[in-house]
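Please treat every number below as a calculation from the coordinates, not as lab data. Because the structure is a prediction, the values reported are computed rather than measured. Cβ atoms are built from the backbone, for glycine too; each structure is taken alone.
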Structure I
Amino acid sequence: MNVLAVGLSHRTADLNTLEQVAVTQADLPKVLHQLQQSPDITEVMLLSTCNRIEVYAIVEAFHGGLTSVSTVLADKAGVEPTALYDNLYVHYAAAAVEHIFSVASGLDSMVLGETQILGQVRSAYAEAGEAGTVGSALHNLVQTTLRVGKRVHTETGLGEVGASVVSEALADAGDVTGRNAVIVGAGSMGALAASQLRKSGVGRIVVANRTMDNARRLAENITETGGDAHAIELAGLADALADADIAVCCTGARAVVVKDEHVLPRQGRPLIVCDLGLPHDVDRDIGERDDVRIIDLETVRRRMDASATSDTAKQTARASGIVLDEVREYLAGQRSAEVTPTVAALRKQAAEVVDAELLRLHRRMPELDGEVRDEVGKTVRRVVDKLLHTPTVRVKQLAADPASTDYAGALRELFGLDPAAPVAVSKPAAHTPKHEQIDTDGETQ
């Protein structure tokens, strides 16, 4: 089995296409289950952010897995799979591992080096775990991915070069010091928007959200850090926008949230709207008005394309080197792990042979003293363990070489192991317990 990555992002698709394929949190369990129903997919998670939709799957076969993923994504967009082919990118096996490591490191982000993606990968894993579509293979991959992402941000200056999509949108908005702001959406993006607005010196913040409890929670967090904030229901959005200078919209809703009737005539006081939702949160007709300026994800992308520097290139090269080193180490570990079930089956077979021979000794010499029999048993087992130790350790080391022979197959041939024996030995560990979680350090909790 190998990992397959299929997706589309700001690099391959325009905003309209990304909006068509975007998966909301409410739809995510259904989409994950649709993906796992494929006979070629054993484990799967889906990463959906403001500028990418990616499926990571453990597949039995490349073509079958690719067809299944493409079909589900196209069905989500309401189009034929062929309509998405020009926008999709596909990575398989080692290339898929390199891609997810690069994504978590911020190397593939619209805003190079941004750290928010690390938390988004963690959330995607957690949501797939809740849906029951994660097993040991994805667990180990994501655990390593989060560690690699953190290592890149710790050991390079890429995190300092990069910023979040929110901060780049606000930078495009100009000086907001002392201005009134509205945040529409109280999720993770809303919290990030609050943090960036506070750093930018904004004055009063109003948090509007469909769920009032979540709006209150975010407003309280802002207040606790010294900000001036209060929460409202979406029904009060028009009044809040009338008194605002800037609005950041990031709800993740399927339909438009900020409509034309919510933005009253401004009377010489222009409104800047940062629409960071995918699909978009703001009625596009609003952007045609003279008293409103909309900054959307496409605006941020153009801004970032124009801001590349030589320092960015140096930090990117350092980060890429770390990613490639980690990919090699991960793949070596996977190749070594692949031979482990065969080694376990060999040891199991040896133990069964020892037990059978000791039983035969007992039947042939029932008068043998009990202490002597126990000592003979211990001696035989020690001999077998010593004989197997060096070759089984060495075979794992040799298997880590990408150009190595099929050592697992060789062991099965040399010792006459049943081909099904390694599968039977490893079967109990096929899935990660549901209670296991991982944090941004990539450690099991």
Structure II
Amino acid sequence: MATGWQDRAALRRLLLVGLGTSVVPLDSALNIAFPAMTAHFGQPVADIQWIVICYVLTYGSLMLGIGRLGDIFGHARVFRAGLGWSALAYLLCSVAPGFGWLMACRVLQGIGAALVISCGPALVTSLYAEALRPRVLGAYALLFATGSVLGPSLGGLLVAGFGWEAVFWFRTPIALAALLLLRGLPGPARGAAREAFDLPGAVLLAVAIGSLLMAVNQARHGWVALALAGLFGVALWGFLRQSRRGARPVVALHVFALPGFALVNVANALANLAAFAVLLFVPYYLTRIALLPVGVAGLVLASSAAGTMIASLPGGWLLGRVAARRMAALGVGLIGTGLAMMALWGAATPLPALLVALLLHGAGLGLLQVSYTEIVTATLPRADRGVAGSLAMMTRTLGVVTAASLLTLVFEGVQAEAQGGGAAVGEAFLRGFGASLASAALVAALVVVALLLPGRQRR
């Protein structure tokens, strides 16, 4: 275990874990390909949410259980399995013959993503001493954000040159390179007694999370949402009962009773709900309203992830000097400011104004991710580091799925009302776009207030 950044072996492994993890945030390449994909399969714009939901629903429901598997069997083993699985899934997505097949392949891709990102934070923090944990998490967030930066810009170029299929297959060699080069990662102590894995609890938790996410997605279909909510209630009851009976549950539930811990998890989900509005709607604005070529639109969209990169490393270094919860509030405030600026975009908004809003949004995400992950990893025992990293990603996933569902409802409703009132297609789109981004900005503002309210707080 390295005690300083000068350890070259630890730094090399950190970079290789970052390279392997990058295949997950590189999924942002899809967002700029959304228009081409819906056109290719002849799907309406609203159906684009299923490309997101099939993927994030899968990894969101599996991550906590897989994170626990990593804690038991070794984070490196699970991480490497995820790289191999993902390499194959990307190829399958790129040759999907129909929209339904693509959805099925996205489920396979979600399994690979769960294997990779559930153990990434645990792996990088195991490379260095605990005193360096905030800085390591900042570096990891920087590496994660690098993939998000490259995704839209590479996606635009790949779509323009090779078609939408390229946003999938280009990640296969990246996953394989990381798999082949990663050596010497920490593993479980040899001869150590291995804890039992709570398989019934993991299955019940996956069903609970999956049904909750689908219930949110199907909110517009009353009886379907109610049935899914009922399934969520039954599965959650079963998981809680199983957790109380087992000596080592998937998640130690008592941590949610600690001062402020439950609130900060809810806040992260809501903040990511607001933040995802950018990836959901801005690609259409850039290509349909700003009329940017797809390659240029990808570069502009990447400026949000560039802001995340810029803020992540300084955020990690500042933790310890600034309370993590206050830094999270600052991050959400920047997200909301960027969203509010985007809600005012029109057909004639200049490019510098677009870039400033996206950079602010991204910088806020960087500060939020580093501070929230630090809160979670500091709260849970070190033996549960895989669960801690998975919890951080799972709450983000809940926000993404909710955004894909509820913000799409806002967009469709306002756009339809505008079209019914005689507005032109472009004007109707702008009204729906502005209403969706304004709603997201309001959510971010409420999260800031909640995080800054005085009360009993752990950090």
Structure III
Amino acid sequence: MHRRLDVSSENERDPGARWLHARPWQLAMIGLGTAATQLDTSVNIAFPAITRAFGLSVADIQWVVISYVLTYASLLLALGRIGDTVGHARVFRIGLACNALALLLVGCSPSYGAMLVFRCLQGVGAALVLSCGAALVTSLYGEERRSRALGIYTMMLSLGLMLGPLFGGALTAIWDWPAVFWFRIPIAIAALLLLQGMPAPAPRETNDRFDLWGGIALVLGLVTMLMAINRIREFSAIWFALASAAALAAFIFRESRATRPIIAVGLLGRPSFALLNLVSVLANLAAFSIWLLVPYFLARVPGVTLAESGAILATAAAGAVLSAPIAGRFVGRHISAARLAMAGAAAIGAGLLWIGGWTEQTPTAVRIAGLAVQGIGLGVFQLAYSDIVTAALPLRDRGVAGSLVLLTRTLGTVTAASVVLMVFDILNADRSFIEAFQLTFQLAAMLAFAAAVLLTVSPRIR
């Protein structure tokens, strides 16, 4: 008999929630501002053009991604806590302005080094936006409709991921690589100017201050952790891992004694909550294998153009776009978030196993179906996981909750970029490309199924 991963009601009731109604215009502007960050998937399509423009090797181009991801991932939790302190709308707007400026500078980069510096600035803007997006959406709907709000927010995140590759190819072909940055500037500015009337933050308590030293330790710990994952094939990964352990130990020591910690260390120490976040990393690690290997598979299929490959790949994100808001309507009414998370993880595994059976003769419709199943599972899982984490943290820590969700997702994708490719390279050393591709996806499917099984044996969160 399965034990449910239920979350007791730790949240304070929001006294102002009953007069809050969903405001479609404000919701659209939050989605628009979020899209300016999620559309960064368009940059991947411009990699060959960027490589030619700066005379880079293929290995060098990875830093265009690393500089951006390291920056925003390491800042998410700290900025989520700042948003909880000074107001989510304020932090969100600052992020939009920072993002617009960074996008302009990246597109005008005179050198590769300058581009990396500006990509870090873009990462700061993305962290400011993403750390408070979920909190803003749930504030519009009120606590009683939290699941529906999170479903819509998950859909908006997935929509940006889906449209990025489609826009990136067309824009690069017409206006070269700077266009994949510049086209998002008016999006960010429009959201900044039109996002008005958001709920004001509650008055700050006298002891409600951001722990600067704890934040610094957290950022250092996450940066070095991500570098260790990225350098997993190299000896330097050991030193990064040791530095990360030391910094995170310092963070835990300080936060365990703080009056108002960035995130409650006691909650992170609960086995069920820690396991839940580990499952999120595993599920996203497995799912991200699609974005790493499917493009190379499609490039080998005769008669499939680059545009067609992008459209086929986009169906994975389209599945999440469709499933997340629907799942948000079911949580709590018809099925628990925990059971929905199990079903989502299992669907991810089923889709990956389906992809693991592809050959060059597999019909396009069958390929699209496998990608769609995986995407639907990912959308359902991410919605359910977001709802569980949001319910587990107090209402006043809504920014931290949303940031934690995005952080585990990012840890999964960064780990996938190292581990999945390493596994594929090992398998491809003595097998054909197709055989290595199939085995890699079968292993990724087993990882997703393992994530579903872990949820079934997780104790209750009390």
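If mean count of other Cβ atoms within 10 Å over residues 72-79 is calculated from each of I, II, III, which structure is the one that comes out at 21.2?
The read-out was computed on structure II.
From I, II, III, which structure was distance in nm of label points 7 Å out along Cα→Cβ at positions 216 and 328 = 5.6 calculated on?
Structure of origin is I.
Could you figure out which one of I, II, III the value 106, 48, 43 for Cα extents along the principal axes in Å was computed from?
Answer for the origin of the read-out: I.
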